[in-house]
1. State the single structure among I, II that was used to calculate relative contact order in percent (Cα under 8 Å, 6 or more apart), giving 24.
2. Mean count of other Cβ atoms within 10 Å over residues 33-40 was computed and gave 8.8; which structure, I, II, did it come from?
3. Can you spot which of I, II the value 13.4 was calculated from, given it is Kirkwood radius over Cα pairs in Å?
4. Tell me which of I, II gives -11500 when you compute helix-only ellipticity at 222 nm (-39500 (n - 2.57) for each DSSP H run of 4 or more, over all residues; to 500).
5. Ranked by distance in nm of label points 7 Å out along Cα→Cβ at positions 9 and 41, which of I, II sits at the highest value?
Structure I
Amino acid sequence: MSPTREQNRYCCKPTEVIVFIEQQRSEITGTLVEVSRSGMKIRLRQALLTGTPVCIILPKCRAGASVRYCKPSEREFFDIGVAVLNYERSQAVEP
């Protein structure tokens, strides 16, 4: 049985994001597909380990997060769920 969510999750317009993997100092392009107050669901071409610290870079925001789950999705993609730990808004965001 899976635990209930603390907040509702909302589908969003698919938005390209950059997932910066802090331990590897590398970036992966992904697609943001769902959001909530405390997390995001992102579709990637690469699997990530649970607990991996990441930085999610959006057009006007950057979020520090931790991977909560990673599961195979359609075709060669993986859906990752991240818990947002902090965020910063800005006009131009760099990792």
Structure II
Amino acid sequence: MEKEAAVAVKNFVIKWLKDQDSKKLYLQISKFDKYGGRYVGDILVNISDHKEPAYKSLSETLLEADLVKPCTGSMKQPWESTKLRKIVKEAK
């Protein structure tokens, strides 16, 4: 079930990216992860039509849709099967 949920969220992200104007997408890299081999960052989309930009991040979108858990830096907790079924259903 966890793999199905991961694929559903991946497809949600692909659709979200395709739905955005590519000229308004920005990659925000904040640092390397604690092991030094990966970047920690986010994808932002400018949702403003005015001169002053207003951004919505992919991570905010995923958290608001309840498709991911916030990263707290502590040990990863296992997913409950009911939650995984909900993710598979909602991410489609």
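Values quoted throughout were computed directly from the atomic coordinates according to the rules given, and no laboratory measurement underlies them. For clarity, every value in this text was computed on a predicted model and none was experimentally measured. Cβ atoms are built from the backbone, for glycine too; each structure is taken alone.
1. Working: I: 24; II: 33.
The correct label is I.
2. Values: I: 16.8; II: 8.8.
It must be structure II, since only it matches.
3. On the way: I: 13.4; II: 14.9.
Corresponding structure: I.
4. Details: I: 0; II: -11500.
Derived from the structure labelled II.
5. On the way: I: 0.4; II: 2.0.
For this comparison of distance in nm of label points 7 Å out along Cα→Cβ at positions 9 and 41, the top structure is II.
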